[in-house]
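Following are the structures in question.
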Structure 1
Amino acid sequence: MCIGDNVNSAHGGATLALHARPSLKTNGVHTRLPTKTNVQKMVHHMGAAAEGVVYLRGNLLYMRDDTDVELPFRQESHFFYLTGVNEPGFHFLYDFNTSRSFLFVPAVDTDSIVWIGQPDNPDELLAKYDVDEVHYESLLPSVLKSLRPTTIHALDITDTSVLLPAISSLTPSPQVEISFLRPALAESRLTKQDWEIDLLRRINRISSDAHERLMREVRPGQNEYEMHALFVYECARRGAFFQCYAPIVASGKAAATLHYNRNNRWLEAENPYQMLLVDAGAELMCYGSDITRTYPTGGKFSAEARVIYNIVEEMQDACYAIIKPGVEWERVHRTAELVGLRGLVKAGILVGNEEELLKSHVTAAFFPHGLGHLLGLDVHDVGGYPAGVERIQEPGIRYLRMRRPLQKGMVVTVEPGIYFCDFMIDPVLSDPDTARFINREVLARYRSVGGVRIEDDVLITEDGFENLTTVPRSIEEIERIMAQGKE
């Protein structure tokens, strides 16, 4: 069913005919994403609540305070998931009764075309986006009235004021329901489809290549912001103009701050062994990456850094040995924690009985965060905690961003780390009950390492995993790449 044969244009009420939706194709640099498959996943997870319509409003373009300077635009992730639209001001409607999807286009003031360009016409929009009909937003109330829904499902963050004229004219008046859509979308986004995985592979490759470029280019005496700028440049010149999150470029002790993003310290010119932690990942068509590598600015690991790096690599390898569908994510975290504990004991930093060390949670002073998280349209993607599942209230693992078994099609980060953060370690040293587990003299030799994290993005497969991240991680490979950069 087509609601009306015409759509209003932005030019004084003139009309443009809608044409049949074309098949999937590539048009210039834009690839039409098959987002109807995502809509069908959403319908499935709505369950018995799947009645009436779904309404989403995309993000708007905003100006910097009291200026006419545009802020960078990024689409709301749920909206992009169902539409593939990464442009401001659009609306989306899905009707459960007819299984039809509607895209509503913002009106464009003719005076603004000279500044922002000619907007796409309906033929172009139907070619770009996987929807059944396209209308201008002025027709949204009349389309909604023609569907006569009893329920309008929306997100709790969605402004539904544009629907009020239609809602008030319907008898009975439809109920705006905000309880069901968010969890249904979270469950839908939990596992990725083949085309989403392809985008995640592509952006991982772009970001991995950028990380490798930094390994080749870094030198003692540079500033963290030089590496930040180089990473962004390398991603942008490969077509990934936006970062999935603010890059973390942390040298020395700053690497012990988990979300450090000042990125303005000078690398020590006389210390080629100073460690640099780079946690950065770009996004492509809103799908992101999240990669961390840690290495010495001069290209050769010190004895102490080598010990800590090997511990973290062993933590990650132990996780990889058990990752497959059905494994509980907290089990993977605890595996990393145990290997980290044993590594710190072997290094002489921790002392004592393994059972007592685990019970004291002293390892959390060195590994204070969760092992990893879901990844997709957001760097910390949705769906980590299903309804009724609570966080484990223990040091370290309480920050775990997911508590559910791994499933085929999930993409997760695996990012163990060992850090020497005074804020975390000093309270352990000042408490007699835990201070006995730490050898202060040995600890002092390692504090200057700062922190080591290794982070890869992993796709859960039928019987194991595929590592989407391609940048090398072993000490031997890193030192080889850095040596080549200095030739």
Structure 2
Amino acid sequence: MPGLQRITSSLLRTKPVEQLTSDGEHTALRRSMGLIPLIALSVGATLGTGIFVVLGEAAPLAGPAVVVSFVIAALAALFSALSYAELASAVPVSGSAYSYTYATLGEIIAWVCGWCLLLEYGVSVAAVAVGWGSYLNEFLGSTLGWRIPDVLAQPPGDGGVVNLPAAVVVLLATVVLLGGIRESARVTTVTTMIKIAVLIFFVCVAVSAFDSSHLHPFSPYGVSGIGAAASMVFFSFIGFDAASTAGEEAKNPQRDLPRAIIISLGIVTLVYVLVALTAVGAVGVDAVSSSGASLATVLEQVTGRGWPATILAGGAVIAIASVVLTVLYGQTRILVAMSRDGLMPAVLSRVGRTRVPTVNTLIVGGVVAVLSALVPLGELVNATNIGTLVSFGLVNIGVLVLRRTKPDLPRSFRTLVPVVPVIGVAMCGWLLIHLPGVTWLAFTLWSAVGLVVYFGYGRRRSVLGKAGATEMVTPEVHS
């Protein structure tokens, strides 16, 4: 069956690591980011709506054991982060997991991964923007005594017609990105420091009212409740891989990308666990769950005054806006990589006067603005999680494959193989099975659309296919 074999070969052709590296070395993007901006990029993309808003939605699922849910989600992220770090040091290019799977698992798998990343980044930006609107209203109410009416601050299904603040923050972030990566990095670094300071302020105030009785019963809904909450709060850790999308704009990617990924995850995990523990300990699960702007509500109840909540809400407005900026950045760089490979239209990788992909950024910003204005937060969170977990699982598998097919490839960071990738895959699978059925249905439909796009457009225009490259997934196995 030569025809079937030829089709299979084309679907499983891998892009040589040397070619990926060459693409990164001859990039039209500007290399201007050192270790600190890369850490700020990852922390900035991660530390935001997850803890400011999703804590309030996850707490009812697990009770006080939501703290354990954060730890489980952090462990799942850690194992994947270690795999990301190795691949980022070996294949330092834009595209993140998409580029890594193209080098290890084949074109069709890379497409699926890239399509999942589009879901992860695009939908998570929309989810973050929706959360931003809640804190903006909290801030406006405490300072001006006025709130944006629900009809203009909530999406259809949540009591409104359009979430105008969510769309506005996406469009503002788009404008900043169009100004250039150096300017965007400066904004990200400053806003990341502000958000860390605000959360430290929260912990210091909340711990003063800590009452251990609020932690009993600790796990009223058992393991299933902890698992369901972990699947939801995993959203809080999405973004640590943002540094890997900056492989072509980092000054020293082999050295700095692995460090940025691991350091940023450590910072985020510590902050999340402290915030979740002090929030629940201070006011109890019910109070944490009572408001869209849950952390601001906790401070108001703890102090009996409005100014701490105002500080928290104001900091959250800045902090969450920075997440929109950094995740939107990651989305555009993944599209650059897919476009350069011919799987997406060439216009998406065209770089403008400010050395950024201008048309790409405008399209992504416009689509995400519409999405954030019209879709409720809960649906966005679950859709983001499933896309992320699938792509993380593929990255873990990619580490195993690349160790077998390219054992001598220079790597500035090596994780423990096969232990770390195997555990990473297992934990991603465990979290996946706890996602609701409607999320799986939506993901199935999204994947089907993606395959139609690939076979209708990407496969015929693949640069690798046109070059006649048919390197298989396992061209040579080394022991």
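Just so it is clear, none of the values below were taken in a lab; they were calculated from the coordinates. Every value quoted in this text rests on a predicted model; they were computed, and no experiment measured them. Cβ atoms are built from the backbone, for glycine too; each structure is taken alone.
Mean count of other Cβ atoms within 10 Å over residues 199-206 was computed and gave 21.9; which structure, 1, 2, did it come from? Computed on structure 1.
Ranked by distance in nm of label points 7 Å out along Cα→Cβ at positions 95 and 287, structures 1, 2 are led by 2, which has the greatest value.
Thinking only about distance in nm of label points 7 Å out along Cα→Cβ at positions 399 and 455, which of 1, 2 has the largest value? Once distance in nm of label points 7 Å out along Cα→Cβ at positions 399 and 455 is tallied for 1, 2, the winner is 2. Suppose helix-only ellipticity at 222 nm (-39500 (n - 2.57) for each DSSP H run of 4 or more, over all residues; to 500) works out to -23000; of 1, 2, which structure was it derived from? The value was obtained from structure 2. If relative contact order in percent (Cα under 8 Å, 6 or more apart) computes to 14, which of 1, 2 did it come from? Only structure 1 yields this read-out.
Here volume of the Cα convex hull per residue in Å³, for residues 191-254 alone was calculated and came to 101; which of the structures 1, 2 was it taken from? Comparing all candidates, it corresponds to 1. One of 1, 2 was used to compute Cα extents along the principal axes in Å, and the answer was 72, 47, 40. Which one was it? This value belongs to structure 2.
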